[in-house]
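Next up: some structures, all given as structure tokens.
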Structure 1
């Protein structure tokens, strides 16, 4: 597993200043990993590559469109899991996303 992210970047959004790092292919689908005190961004250093290698395509997605999401995942070289679900697949099908994460962890040997 990786031991460090690239350089920390900063964006100011009004009164909020947000630190972030980018990981994985720039043309791949985006995943936002949030953390809060007492943890910091480095708590995601090992899981970010696992999540970048996987994609869940919601085939009933009318907001982004399944074809668009599938295309981004293919360009990123991600393993694709398709499911009959709406745009916010982790809400409409909460059983699917944890299964994909577990499969990714098991595939890389990170699962315990």
Structure 2
């Protein structure tokens, strides 16, 4: 039986690749991983991953042709958003697995991201 990769692993893998290789890690695109997250009903994560991919591949220039420094901040914010989402969703999934689906499925304090 083939091993099934948990959907959040795709977000974590992208976050780790960007740490290791920087912007170049995003040049291959993130569409397939974002689609896998969306298929797993993790639409917010898919959107954040697509935003990270866009921030990593689009480089603006100022009126003098120099690379825009705001792009670096945009990439950092997008990376941080995916990293925080992946961490929070992972914790929520663990909590859900330990407490069971019926315990706090609709609890107001549930932290499972959409």
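Bear in mind these aren't lab numbers, they're just calculated from the coordinates by the rules spelled out. Here the structure is a predicted model, which means the values were calculated and not measured. Cβ atoms are built from the backbone, for glycine too; each structure is taken alone.
Consider the structures 1, 2: one of them gives 0.7 for distance in nm of label points 7 Å out along Cα→Cβ at positions 69 and 85 as calculated from the coordinates. Say which.
The read-out comes from structure 1.
Thinking of 1, 2, which structure, once helix-only ellipticity at 222 nm (-39500 (n - 2.57) for each DSSP H run of 4 or more, over all residues; to 500) is computed, gives back -8500?
1
Hey, relative contact order in percent (Cα under 8 Å, 6 or more apart) derived from one of 1, 2 reads 26; which structure?
Derived from the structure labelled 2.
Can you rank 1, 2 by Cα Rg over 2.2 N^0.38 Å, for residues 53-92 alone and just name the one with the largest value?
Top value of Cα Rg over 2.2 N^0.38 Å, for residues 53-92 alone goes to structure 2.
Computing P(r) over Cα pairs in 5 Å bins from 0, in percent gives 2, 11, 18, 21, 19, 16, 10, 2, 0 for which of 1, 2?
It was calculated from structure 1.
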